[in-house]
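Every number here is computed from the coordinates shown, using simple stated rules; none is lab data. Note that the coordinates shown come from a computational prediction; the quantities given were computed from them, not determined experimentally. Cβ atoms are built from the backbone, for glycine too; each structure is taken alone.
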Structure I
Amino acid sequence: MNTEKPTKVRWMVFASLFALCTVNYIDRSVISVCMPQIEADLQFGPAMVGVILSAFFWGYLIMQIPSGWLADRFGPGKTILGSGILWGVFQIITGMLSSSTAFMVIRSLLGASEAPIYPASAKLQSIWLTKMERARGAAIVDCGSPLGTAIGGPLIVAFLAWFGGWRGALFGAGVLTILIVLVCYKFVHTTPDTNKMINSAEREYIDNALKEEYGDTSKDTKISVGLFRYFRNRSFWGMTMGFVCMDCFWYGLMTWGPLYLSQVFNVNIMTVGASIFIIFGVGATGELVGGYVIDMLRIRGYNPNTVVKGCLACLGIIMAISMYILTMATSITMAIVIMTIAMFCERWVAASFWMMPSTISQRDDIGIVAGAMNTLGNVGGALVPIGVGLIVSFTGAYYWALILFLAFAVGISIFPLLVDLTKKVGGDIAQGQSNN
């Protein structure tokens, strides 16, 4: 029996993914912060600005499932390396552009290059983490999204000052991305069998847990049941529709939250910036807390269905109540407190959903299943800001937009009830493959 104390290399891998996710969301905020200067310099109108901003999402959406396949086929490490270098390069190229057409093309390519980060991260859960650690792993990775959103604005403002305008800021963001990707690649491209920092105790701990979950992982047999098998499964759709509701809530608040605070409470941009930093900063804390709580409850022997579904039901209800109370907010302080509570819960929800693909999928399908889930989630996320804009335009108020967010929160409580976290999709087929 190995009495050596296990190393913690697996958590260094996920700390590296956290850094990559944070810089990913900083990169997404660059164009929004720089756009007033870009619009003035290149004479883009509001309609063209909207098209340019939306181009990112369509590239991102189109590449979700293909990037999941790449992570399954070639490994998450190589996929992340290629992705990260490309998105840094496209960010640099953006700083050299002068035409609206070129902006649309490069922004869509930037979105496509950023697509693999989440599917590849989900794939790494099945390589490095036991099933009792994946909520924490998902939380560590995904809390980079609210943190990157929170710090991205101030950082890019600093880049604008340091590098002499929007072109220099985009160049600086691109170089920063490439440097962080190259540093993190040292960790994310390895496996427990190839990493030189891991000791035998940690390797044995991971190997035993994965053998219990997947069978003999040393076999070369590909354990895959095909994406269409998931499309016919209730657990996949419960997971995906719940994730769609979560993404709609997230993108709705991320895009319209600052305008809501500014327009309803008539505060200046500095107050809005500080408010967003608080709201999304606390959201990052909620993700870490949520991942830890779910894993600890599972380690103590609670059924994963009871733990995850119970948490999501309670969190969705709290988010729904928060949105209803927000319709009656009478001060900026009250609004910030309510939105902070909602964001804390929403990020906990995100950690719960991002551990699901590795929980319900066969080991060689995790990347493509996560990509499919994220594709549909981001379709909703891309459309909701447009819907909110139409609601506010027609009604002249935010009441029905907040009620829409309330409906998404209810969906977060309901759809996961369809998911069975104790069974992998296509288990009978996978068993036959492993026996052949």
Structure II
Amino acid sequence: MSTVLFVHAKGGPPLEYALSKVAAKAQVHLLALSELPASSREACTRICASVSSSPPQDGQRDLVALIVDRARAVGADAVTTSSEYAVVAVADACEVLGFAGPGTSCVLARDKRLMRTVWRDKGVSQPRFRAVASAADLHEAAESLDFPMLLKAAWSAGSTAHQILRSPQDVDPAWSHARRVMTESEQLGYAELHVANAGEDYIVEEIVQGTAEDWFDEPGWGDYVSVEGIVADGEYHPVCLSGRMPTVEPFTERACITPVPLPRSVQEEIVALARAAVDALELRNCGTHTEIKLGPDGRMWVIETAARFGGAMTVPQIEEVFGVDLIGMLVDHLLGREVAWPPAVLTPDESHHAAGSLVVLAVDSQGTPWPDRRVWDSGLDWPALVSEGSRLSVVTESSLPDGTVVPVYDPAAGANTMAALCLLAAVDPVTVIRDFEALVDALPKVLPAAGETTTRDEEGRR
């Protein structure tokens, strides 16, 4: 039987889900580079042939050596990860081991400075940008780019440390706040594991004007989509598109919906831009998640891509909707087995129904903070809050324990201030949107009120 070493760190699909998909294809050993979710520890022991917890030491060589040594110890035939923060280290380890992996160029899909430079050189449509490493750099960039602009940490994920700059007066506060948030994120485990001082690197980019109304017939959709796919031996295989609700300022994702109700011809145009972006990075063997901004008159810009599958519930949604096991397909390929790739991007015509994931944030549909503090409770009467026939479940691994006060939303911290993650199955994408809109309106009313003496420690920040 083949053996796979799965490297766990923060981010990606739920750990129990990912491990079960790998275990269906091979014996799986787990190397945990960050603390295992409490709700998944028993499942990890049950699913995996071994579980090794080894927080990485400082320095690139130590982390790669750690993965290589563990892979050799368990007799692995392949190594993989679902985490944005571990993908570069896993890629380098695969190179040492001689395994199929993302390839050394996958650093281009992590460092937004390098990613954007390659795309600029290859003529891929994207917003104008500048790399920045200091407040002085940011002031200089602000003189050459047009406001409004978005400051991003070059190695971040989940909209962490995003700051909107609307005028030169915003430069210094944005720089200070972004750096503070990156320091806090590192303490929470949401940081690049392989590159020292990655929290010091940033880019600033012009905010291009998106419009959902020019693309979607129904209201409620956001102005960007993502293309989910796999690169196998350097060949890009787009699988499907996922849509979004409007983001919460600055650009924190609130909901992801599969499938996307756009005509096949339009989806193929979007995929063509995603293909240009992915091909330019010269990835080898990995999942991909490519975000595309939708503008007026058919204009599109690539926001960013990743050498791993979409996080949260994107992968389970695709399996729910299309019956496609992305993780299983990638594992089969890494082990040298034949894989039947989708001949073309999957559209609503091939879907069974629809699914979506909702991030619970303490803001309403307009991004306004809830009027009072509330306590998370996964035991709500969910059927009463969604449409008849819709099914909602709470993703325990990605949610706060019941009784925890919902964190105040911090625009700079993005998804780090989420309270919970919910998965919804419904008859069609529009029903998913309507159910999520109803939930966003209902939660600050139906969740229990918090006591007035709540302390910061009781808030349970992860």
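Using relative contact order in percent (Cα under 8 Å, 6 or more apart), single out the structure from I, II with the greatest value. Intermediate results must be reported in sequence, preceding the final value.
On the way: I: 26; II: 15.
The maximum falls on structure I.
The value 2.3 for distance in nm of label points 7 Å out along Cα→Cβ at positions 249 and 369 was derived from one model only; which of I, II is it?
Numbers: I: 2.3; II: 1.4.
Derived from the structure labelled I.
If P(r) over Cα pairs in 10 Å bins from 0, in percent comes out at 5, 22, 32, 26, 12, 4, 0, 0 when worked out from the coordinates, which of I, II was used? Walk me through the intermediate numbers first.
Numbers: I: 5, 22, 32, 26, 12, 4, 0, 0; II: 4, 21, 32, 29, 13, 1, 0.
It was calculated from structure I.
3.1 is what came out when distance in nm of label points 7 Å out along Cα→Cβ at positions 233 and 273 was calculated for one structure; which of I, II is it? Walk me through the numbers on the way to the answer.
Working: I: 4.7; II: 3.1.
The structure behind it is II.
Have a look at I, II and say which one yields -9000 for helix-only ellipticity at 222 nm (-39500 (n - 2.57) for each DSSP H run of 4 or more, over all residues; to 500), as calculated. Can you show the working numbers first?
Details: I: -27000; II: -9000.
Answer for the origin of the read-out: II.
If distance in nm of label points 7 Å out along Cα→Cβ at positions 17 and 393 is calculated from each of I, II, which structure is the one that comes out at 3.9? Provide the component values of the computation, followed by the final result.
Working: I: 3.9; II: 0.9.
Considering all the candidates, the number was obtained from I.
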Which of I, II leads on distance in nm of label points 7 Å out along Cα→Cβ at positions 113 and 201, largest value
I
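If we compute distance in nm of label points 7 Å out along Cα→Cβ at positions 33 and 297 for structures I, II, which one ends up with the highest value? Before the final figure, lay out each step's value.
Values: I: 3.7; II: 4.4.
Sorting by distance in nm of label points 7 Å out along Cα→Cβ at positions 33 and 297 in descending order puts II first.
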Given 1.5 as the derived value for distance in nm of label points 7 Å out along Cα→Cβ at positions 49 and 337, which of the supplied structures I, II does it correspond to?
II
